[in-house]
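So, here come the structures, one by one.
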Structure P
Amino acid sequence: MKKYRVELGKVRHLFKRHLPLPIVKKLQFWALRIEMIGLLETRKIKGFHDEPLHGDRTGQRSIRLDEAYRAIYEIRDNIDIVIIEVIEVNKHEY
């Protein structure tokens with residue numbers, strides 16, 4: 001199993017004031033799963049709906065944190081997973 005590191009640094013400042021606690025916990029759970037069981041196995045967890053993005057976001061992927069929040073991430077150097085941003089969306093913007 002390939003070992004990945006998840007970097008939450010760019011969005012960590014959102015944890016205390018800007019994101020609901022359940023969203024923070026689900027993102028942390030996802031990051032822990034990546035580090036424990038790997039990216040491919042974590043992608044199989046249906047609740048995250050891990051999917052590739054297109055257009056301006058080609059090369060990035062998203063996971064669902066709930067109906068309104070998505071985390072956008074990139075894989076760098078084949079081992080680092082960097083959370084680019086956590087966004088609040090509705091189905092018309094996504």
Structure Q
Amino acid sequence: MKLSNQVKPISYFKANAAKIIRNIGEQTDPLIITQNGEAKAIIQDIKSYEESKEMMAMLKVLALGNQQIEDGKTKPSFKVFSEIRNRTKD
């Protein structure tokens with residue numbers, strides 16, 4: 001993904017909003033909107049947005065798991081399965 005092709009000033013967005021929205025589902029790259037030469041917003045199709053949110057959630061779960069491993073908050077699998085079996089017996 002080459003972002004330099006996807007950077008447009010806000011004036012372009014104002015003049016072409018309907019066209020951009022109509023075409024946004026066809027392209028998967030986000031459109032970066034600038035104001036006064038500074039990046040201010042990103043226009044992205046909903047599917048790509050949802051995928052990125054799911055990916056971020058998975059990365060957060062992985063990071064939390066790694067932190068628990070580093071903190072020594074782990075149990076051997078046989079203990080975990082034993083606890084589960086004991087809970088289901090009750």
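If we compute Kirkwood radius over Cα pairs in Å for structures P, Q, which one ends up with the highest value?
Q
Given -7500 as the derived value for helix-only ellipticity at 222 nm (-39500 (n - 2.57) for each DSSP H run of 4 or more, over all residues; to 500), which of the supplied structures P, Q does it correspond to? Walk me through the intermediate numbers first.
Values: P: -7500; Q: -19500.
Structure of origin is P.
Which structure, out of P, Q, was distance in nm of label points 7 Å out along Cα→Cβ at positions 40 and 72 derived from, given a value of 2.8? Going through each structure in turn, the value belongs to P.
Starting from the value 30: which structure in P, Q was relative contact order in percent (Cα under 8 Å, 6 or more apart) calculated from? Let's see the in-between values first.
Numbers: P: 30; Q: 20.
This value belongs to structure P.
Each of P, Q could give FRET efficiency 1/(1 + (r/R0)^6) of positions 24 and 64 (r between Cβ atoms, R0 = 30 Å, to 0.05), but the derived value 1.00 comes from P. One of P, Q was used to compute mean count of other Cβ atoms within 10 Å over residues 32-39, and the answer was 15.1. Which one was it? Checking each candidate, the match is P.
Where a number appears in this text, it was derived from the coordinates with a stated rule and is not lab data. On a predicted model such as this, the values are computed, not experimentally measured, just so you know. Cβ atoms are built from the backbone, for glycine too; each structure is taken alone.
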